[in-house]
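Following this line, the structures themselves.
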Structure P
Amino acid sequence: MTLRSTLDFFLNDWIRAPELCARERFADHSADTFAAVLDLSERLAADKFAPHNRLVDVQEPAFDGERVTLPEATREATQAHAEAGLRAAGQDQSVGGMQLPYVVEAASRTFFMKASIGIDAYAMLTTANANLLMAHGTPAQRQAFAVPELDGRYTGTMCLSEPQAGSSLGDILTRAVPDGEGFEADPLGPRYRLQGNKMWISGGEHELSQNIVHLVLAKVPGPDGKLPSGVKGISLFIVPRVLVNADGSLTGERNDVALAGLNHKLGYRGTVNTLLNFGEGRFPARGQAGAIGYRVGELGEGLKCMFHMMNEARIQVGLGATMLGYAGYECALDYARQRPQGRPNGPAGKDPASPQRPIIDHPDVRRMLLAQKAYAEGGLALGLYCARLVDEKATGDAASAADAATLLELLTPVAKSWPSEWCLEANNLAIQVHGGYGYTRDFAVEQHWRDNRLNMIHEGTHGIQAQDLLGRKVRAEGGRALTLWLARVHDTATQARAQPALAPLADALEDAAALMGAATQAAWQDGRPDVAMHNAMGYLRAFGHVVLAWLWLDVAVLAARQRQAGQGDAALLDGKQQAARYFFARELPQVGAWLAPVLEGDDQFATLDPAVL
């Protein structure tokens, strides 16, 4: 089955995206306009992105001391994406947007992620940057910075980490001081001078656009000149590479932002990744050192604003990981159908004169392909489900919007982490299906694996997602999110029991969900947060697998109903049911092992003497 057929099934039949057209914001749309957007995206990704995926991997960004150079194909692809209106797809028509539901926008992006994740990253970051400014910026900031990002003139970044701080944002040292008298009266927002260093900045320097809009986290010194401690002292600033006038037009003057170097990565080589120095004086802005930046929101609320971009990016990272797994799965499936090797087991296979069979006839190859299908299509279902929650949060009635917001908070760590781990495993299996050929650069599967390995790290490592889930999300509001999710799990199980073949899966799902509830309670019952947090990784893995089992069962219920009614594509529907069967038989049983240390309160990691390592 093609990606498009699976997307159509998930969007139209499972999530029922066309029903959103009954809402005022999406009233101009229909299933036909959604299909037209997917047609355009599929074609553009095939024409402008996919042919250059290997090129941008081998022809890495280069810095000659003056500028960063990238393949011309990168500029052509990113510009074509913007000119098609896809950067602004979800925005208001008043700023050139289509007012598409977020779930359709996410479905559109899957084509580009699968075609070339390294090229797509520029558009993904820019859209997320602009979305943050549209939500938290002033009207002048939106017009000067967000609108040019949405129409393709500018690109955007997020500048969080620092060499000495990494993920520990409370320890950042970049400082922002008011830029003279009247700094608060600048038409573009309170104006500051920034000094500091940022690292791991994707899209931080290139010639793909007229300007680069950096969103920078920094701290404003107190009256004593010292930086406030912790994350509550962080503010957010717009720092453009090229300065702009009050009306948003370019001045042509370079801001005091300098490239300190490039990071040379295992994968994602098509996306330039940089170290940036702010305010070192190499490009004195308006005659003095210090990068000019405009504050977004109130003092000390920078992290709150930045989480708007970070949470969106986490869903997008999960989708990107999914599509890399999907790309590898497609390659492995195609190879397995064409590659002749060996003969089947049994008497017929003992005749050396008999013809070799394609390797898809070998049971272990089928096992690996079915695992990849379950991981990749399951990850896609998870990403689209979370994207649908975004739409419900934004346009649903008060009660459903509140529930959607609560569920989205709970599922975001899973949406980012689960595909990053298990679709990487899909890529690993894709290499294995190819055998020795998969370990060469003659086939794309090795690049898919290298590209996907990053996704367990950026936008919050697995460890951070685990601590967020167990330490905050399942405990928030007295466990309201967990209760709400468990109710939906029960609803799916109840529907599944109406299908005799699915009844055992329903029982297994509810047993696993009950175990999750018990583990959640056990993790905190002894008042040992150190032990709970040291066992958080097993909890995250288990939680993710139960979420995916729930989604697969929900999909299987629909597939079974359509199959019985003689609707839809039989092979597609049977494939969904087989993937669900695989997941329950081979994946869900691992949940008990992962949760055992949580239930037992195992303190090995909390008490381990580092000297023995």
Structure Q
Amino acid sequence: MSLLNVGARALLANQVALQTTGHNIANVSVAGYSRQSVVMETVQGQFTGGGYIGKGVNVATILRNHNELLTRQAAAAQAMQAGDTTRAERLTQMQDVFSGGSSGLGAAITDMMNSLGDVIASPTDISARTVTLTRMDEMAARMRSSAERLRDIEQSVTEQLKTDVDHINSIAKSIAEVNEQIARVKGNGQSPNDLLDKRDQLIRELNQYVQTTQIPADDGTMGIFVGGSQALVLGSTASSLSVSESAQFPGSQQMAIYFNRAGSAPVELNEGMLGGGEVSGLLRFANNDLAEGRNLLGRMAQAIAITMNSQQNLGLTLDGTMGKDLFSVPMSATGYSSGAAAGTVTFTDATRFAASDYEVRFTTPPAGQVVRLSDGKSTAFTSLADPALQDIDGLSFNLTTAGATGERILFKPFANAAANMQMLVYSPRDLAAANPINAAMGTSNTGTLQLASLKATDSSFTPPPIPGGVTLAFNAGSPPTFTVSGSTTPPSGTTLPYTPGEPIEIDGWSITLQGTPKNGDTVTIGNALDPQYGDMYTRNAGNATALKDLRDVKMFDESTMADGYAGLMAQVGTRTQSAMYAAKLSDSIASNLEADRTAVSGVNLDEEAAKLIQYQQAYQASAKMLQIAQTIFDNLISTMGR
């Protein structure tokens, strides 16, 4: 009987080994499956006078080949890889918005500025004026089109965030269900290998969307935490996530993820708290990358509109009226706050704009600081009336109500500029191409004075009086001087030094002279609408020249208007390339860690085929043992029966 028992145990043990090997082979292509091995143990031998006689073998357990550390590292690396890849893909989409070539925004800006050349050459040519206005309208249309494409990307990101959050909640419920099943079978003393594999695979899938931390419990369940300490799954209970606008800045369209637990208020999680995963990558793109792209575009629209409007307002139309705004853009932006703090921001100097959002942070109200979010640069203020608030990057922050300690106001001054840019002038006669002032050298001048430039310079422009104008009377000396008469600023009768080539600023206009004057030489600056000049202003293109000269003004991070779009493309391209490199690097790390995990847990078909032969031979030998034992037993019964 002992031989029969040994053979039976061996037969059953090798049958289990064969079945386990077959199970491995069958699941070779199943994601997350961990190779299983049969652990056998010797049955305690029976003592006899001749020593201990062996009683065979038993199956101790089915071992799951699994390394907890490698599994967690691989899951975390996959989360980072998913976040970096998703962000890089979205940045590539945004880069496509800012394309070059003849159909790009840069070409539209160049065409608009170049078209002014024909107006300068022939100020009364209605066709030339019409072409210029058409180019301006086309530029504004491309601004709006680019902004619309950015809005489409934003909506797509929002929808993907909602879909990803739905997947997260579904996976969290599945993990909770598997936790419950594992806890129920934990008491039998054996490891539920397939359930553990299923849970690990669900955790890996979850990490594709949001990075998690796993903490095992004594009952065999696994706690899943997101955002550092928020329990998404605890035992057999699953909480949920949702996506919505940030509660800190309502109305700002800044997105956030919320952790929702029954009986508790939602907890806002930003991309920094989430770590990796698609959701983190999408939030980072939406709240940072896309915001920068929109700010770069909006700053360009705002600066072009403000500078060209200002210059247009300083010129005369064909009908002899002062020019009106060429473009419509927002001239102020309201701050977003969840508390009592309130204020607006207005634009003061278009040449100093920074493509950024800003936060006003109250530290010891009403004192605080204004933080430029693009690089963290801060400007402190001591009160709501602090002059420091009136001159930050060409912006004026007008705070009306202070917030509590720690309260913030978010300002997005350029977010809507491009989307709202509209052409306002459609009649070619309303293009203010002419200077509102004329200059004439005295008829008795004996020096070499020559007019280099004459133009209105700012909104304080006051036309010279009709009749008479403003006269500059020169005195040759060392240095030479001139006396102003008929002006307000500087006051009439003021004597000033004269430097050839240096602009002379009077009443909001500027005149630049070259040459050397003689005693008694004069220059008279008159109002272009003075009857003595007739319709001379219609053949003047001084203001059109000033408009064209704006293309060489540095206003985009030391880049001119003509080069600003190229700088914009470079900034977006650099960010995209950086994201693509990060995605490539994280993909390499994730692939290496997954390979390490698979080396421990994966099924090797060659190895399993060898085991099949091994266990088959052992099974056949065990069967032969039973056959021999049966023959011996039959012979023994037969002999005893005689």
Structure R
Amino acid sequence: MSMSEPLLLQIVNQHIPAGATVITIDKPNLHPAVYAADLTGDGMPEIAAVYQLNSELYLLILKFVQGHWIKMALTKGLGYGVTLLTAAPATSTARNNLIVGWQIGAIWSKLAVYEWTESGLKDIAPDDLYYSYAEIMDMPGAHGRDGKVEVALWIHDTGEAYRVDIIRWQQGQWVPATDVYPAYYPKVVQYYEQLTQHYPDYVFYWYYLADAQFQAGLYPAALTSVQKALSFPEAYPSRENLLELEKKIKQALAASSSTRVTTWLYPVSVRTTSGTRWGYMDAQGHIRLEPVLEEAQAFQPNGLAVVVKNGRAGVINLQGQYVVQPVYDSINSFSEERAMAIDSQGFKMINEQGTVLTKRAYPFIADMHEGRAMFYDNNPNQANGSSSLYGYLDASGNEVIRAQFASANDFQHGKAVVQIKDQEYALIDRNGNRHATYPYTYVGPLGDGLLAFQKESSGKYGYIDERGNIRIQPKFTSAFPFSGGQAIVNTAEDYKSNYGVINTQGSFVIQPAYNDIRELGEHRYALGKAIQPEEPYIGSLYAISEMNGRRLTDFIYRNVENYKQGLASASDGNQTYLLDLSGRPAPGYPRVTGAGSMEVVAPNLIKVFVDQRLSYVNRAWTDHMAAKYNRTSTSALSGA
């Protein structure tokens, strides 16, 4: 059973007392406090709503029984408003918990996590669980996602600074979820990077940036930030706190460097009489796994790598042992502890032990996102005009949402945009329940709560919110998803390029004047100017800019890759090197003749892929050792 928001509101209004009104939630956009989700585990959604009567708040739960909606529970609320109303599996993967943020102050809410019991709703959240902003999602830990959500609580401190705590329900109590910090805290890092840029003289933002970088595992950057905080005459929260944080960062940095040097491995090739063979070396350049492979991909964060031997793909661990025997045509990278392996039958989902989880092979399975993997299957009747229908598998390989959509997207924050048929798209949750329907010829994927849309084919593109309200009128010839409050759009006609960047109000923050614009991450864009204006399709020369379009460099780069921990690979056509956030070559890093890319893979180890050749440069090696490994490198195979 899927229900639109207007229908939910209509049902709720029929079951609340005379004079009562349903509460409105302000963010991320104005919407009524109604939500449908399966709270009892019977496979049918209940309706939750918060209404106000005589200045009191009430939480109402309705259940559909024998063709009628009946009141299943009614409990008194807290405060004077609601900032959050959603449902997600917090205590068990078997059913959802109802999660409510009761507003008790201008920037404070009390979190309530309701569990359905035989005696009704029970709030299992502590009485003192207050927050300013909350985010609920299944966050990946060291072993991926577990199907239950964690709760990130942003707790106001001073100015625009927040302390961020992440908790989960475990063994009957709420505990810190420190294992997911590396996955979530990069978002916190970005928040404080913006604040330190805007307010460079505010010591408390530098403290919180250093702490966020530490929690995210960005130890070199954290050390720089905490030392910046220590440079201020007045410490925050105290000099002792800053020195203790600095000590922790240095210890983590030393431990991380030691671990990587001794355990992590990197692909390397040698020429043999039977052709090029691949093995693995450590960060000192010592061969650890002999070069006997035909292909060797980089080790993934889970300590596994896809390799090819005798023409067949398998997976090895850091000891060189096969955890997935080489029997497949190819194997994709792991995502959330799952990978898609392809053989003559088609796509199959496997886990990190090599067990095939799907009941059969499929023509296509995408990578796992938020516990769901999009797949498509052949459409025998083609009733909706599509030769394939899309659905979703869960982490066990089961068809949790059957193949029924003409097209589909990956899940983001528990939602995905799918195409029902021509001129009809929908927003669904992880169980396939429809939250909104859009009567348009095209609706793009989610981004900051906005979706690009096209009213009719060959028409202009604009943006709608998740409820389907038009937020930016159609006036673009192409429109990309929003990220960080901005989106790249094209205004040119006749398939030409005139790219700019807009904000969520549709105003240009970067005027449309470029042949190409690429988001690089870490608050940077690459702005492209056509190499040959008469033939723009030949390509662009890029300049690095800030998010507001202020250019940091001239148009000098043939290629720029995304930023990662303050560095981005770039090539000017003659040399390849690393850029810092100023857009200029980073001091202390090598330049290599030729066109390609660079990546820092260990504290002193840099992977260089230039002119189709893989090599490594270690800044701690002698020039002789660096030259030696450049000579022994050879053409890199796919994925190396």
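Every number here is computed from the coordinates shown, using simple stated rules; none is lab data. Nothing here was measured: the structure is a model prediction, and the numbers come from that model. Cβ atoms are built from the backbone, for glycine too; each structure is taken alone.
Where does the value 2.5 come from, among P, Q, R, when distance in nm of label points 7 Å out along Cα→Cβ at positions 62 and 214 is the thing being computed?
Answer for the origin of the read-out: P.
Consider the structures P, Q, R: one of them gives 40.6, 162 for Rg and Dmax of the Cα atoms in Å as calculated from the coordinates. Say which.
Source structure for this number: Q.
When relative contact order in percent (Cα under 8 Å, 6 or more apart) is compared over structures P, Q, R, which one is greatest?
When relative contact order in percent (Cα under 8 Å, 6 or more apart) is computed for each of P, Q, R, structure Q gives the biggest number.
Identify the structure, out of P, Q, R, from whose coordinates Rg/Rh (Cα atoms, Kirkwood Rh), for residues 254-597 alone was calculated to give 1.04.
Details: P: 1.04; Q: 1.13; R: 1.01.
Comparing all candidates, it corresponds to P.
Using the calculated result 14.0 for mean projected area of the Cα convex hull in nm², for residues 110-269 alone, pick out the matching structure from P, Q, R.
Derived from Q, not from the others.
Where is mean count of other Cβ atoms within 10 Å over residues 126-133 largest, in which of P, Q, R?
Going through P, Q, R one by one, mean count of other Cβ atoms within 10 Å over residues 126-133 is largest in P.
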